Structure P
Amino acid sequence: MMIVVPFSLLFVLLVSGCAAKEEQPVPFLNGLQTACPGCDANTDVSAQEQCVNPCMKACLDKNMGVTSYGKVREGTEMKCSCDCSSEATDDLAIAKATILQDLSLCEDVANSFKKNVCYIFVAREMKDESLCEKIELKQGDNSRDSCYIYVAREKVDKNICGKVITQSGSNSKDVCNLFLAQETGKAQWCEEIKVESGDNSQDTCYIFVALQNKDASLCEKINVANGGNSKDACYTLVANKLGDVSLCEKVQVDSGPANSKEACYLLYAIKTQDPSLCEKATTPELKAYCVQQIR
């Protein structure tokens, strides 16, 4: 199964029918496979970021720009799958600038949005937040914030998160701290996330760290006063991650299709193929579904 960043391309291969004729260049090359650094059999196939640089390099070797990238699993091996195009001149310039770590090459990018992307990639590659200053501040455009977040993640540097102007939402200080928590597995970064009504970014952060560390005690850091049932979701996810069904008893909501004690037991039953836990279902429909998934 392959999941790719959605771009529509046509694979065209021009082959000369006569040995005397010169071969025409191939404008598009789809499904070019290359190694996926750091990937193994357990790597999430939907996580695309690991394939950005490998696909840039693979397409650049063909003097093409990368137009999409994704992962493909072949048995126990995970590879990057890249779509390249010789017509993607801006993407080719971005690849050259990133791989060569040469910010001046971003000036060859015509599209203003993609030029900002180029600055971001080079700043991240060089781990130099000062390069983000090349991105113009414009109303409604938080590309510079995005740049700071990428570099902060690479350097695991809280001070860079302080440069981010936007407080919450996408490309914000909260997201920056969330990334640092993911990179380090430390809950202290979650505490930096501002808690606002109706926003569960801090809760999400604690869940990520609890799963990463396989530590159910971190679920207790989630404040139920913030609303929602994130704490129940945390215990349900960690119970299944650890293989510890006793954690389902910590879930406060007794029944329901999601984030409930009942759901926790049924998910565990299906994962471990234990039909006895299907008895925890509160309705005949859910019990039947549980048993059906095990058979």
Structure Q
Amino acid sequence: MRTKTGLLYETIVEHNDEKYKITIRLDDQCHNKEQSFSITYTSVKRERCGSNHDFINKITNNKFEIFTKLHLANNLGIPLYATSNGFYNIKRLEKTKFMRYFNINENSYNWLAKCDNKEEFRKMIWYAGVADKWEKLADKAIRLLEKLTNKKFIPFKDNKDKLYSDLKPMTNQEMEAFKKLIKEGYFSTKNVEKRRREATKIHIKNKVEELKQQMKKEVEEVKTRYKIRILMAKKLPRFDNYIYYDHRNTIAFNWCRSLSGNLTKQDFDKFISSLTKTDYKRLPEGIKFKLVTKWQFA
């Protein structure tokens, strides 16, 4: 059948004496101005459903495998967030798993795996012909879905910005510049490995510096807390019902129930007046003191 925004096909299959409804769509079910493929199954008897590709291929004897390959891809065969998700996953998924997920062959994988950032990855998708192969796969799936539904697929008009939102096509100028990089050996194994070694060195250097700064900050925080504890031990030796809020630079008294009891207003004022210039120099600059009179967040 034809929906308002595309095509919908449903059929019942049997597997191990159980019936499943297979639903194949190519429409704007998400109402995001983009027509996308989807294939799902629902058990007729049990409360069981999903889009597990391996399971769908198993119970349908791979009859609808082309749709499992294109699940969530748009009508041009472009996967969801092709550049962002693709670049992220190629660094994390095992080779064959990524090839299956991205609908590419080994040659395309080898080119894409050489990219060091999302911009290179986007351009390589176009240069290596991956986007063209996706579109051919989508065209084949559309023809099959049209045959299954006996309806004609009508793509949206004027939605190219949406179709290519995460995979902007290369301009002629970009393509020529990219071809020049390849010709000059930018993506040769030697140069790729060299750049990555250099990038690793820079990453290590930056990470070490970041950790040193973090250590310095934490050491200062520990010093501050102990300076406060030492001062309190001298000024109020048997009183521990206080807390230092570093984000407010405030020492709050009577902040909780304590065996040492609460500090009275008189004792609090006496403590404040006992602080000398030397005491303040040892404490964080601009520190404040608060006497909590009600149970509340200090």
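Points worth noting:
- Read-out mean count of other Cβ atoms within 10 Å over residues 94-101, computed value 13.1, structure in P, Q: Q
- Given 0.80 for FRET efficiency 1/(1 + (r/R0)^6) of positions 174 and 254 (r between Cβ atoms, R0 = 41 Å, to 0.05), calculated: source structure among P, Q: P
- Structure with the greatest value (metric FRET efficiency 1/(1 + (r/R0)^6) of positions 78 and 230 (r between Cβ atoms, R0 = 35 Å, to 0.05), set P, Q): P
- Identity of the structure behind -12000 (criterion: helix-only ellipticity at 222 nm (-39500 (n - 2.57) for each DSSP H run of 4 or more, over all residues; to 500), calculated), options P, Q: P
- Taking percent of Cα pairs over 33 Å apart as the criterion, the top structure among P, Q is Q, with the largest value.
- Taking distance in nm of label points 7 Å out along Cα→Cβ at positions 54 and 150 as the criterion, the highest value among P, Q goes to Q.
- Relative contact order in percent (Cα under 8 Å, 6 or more apart) derived as 8 - corresponding label from P, Q: P
The numbers here are math on the coordinates, done by the rules we state, and not lab data. Everything numeric here is computed off the predicted structure, so don't read it as measured data. Cβ atoms are built from the backbone, for glycine too; each structure is taken alone.
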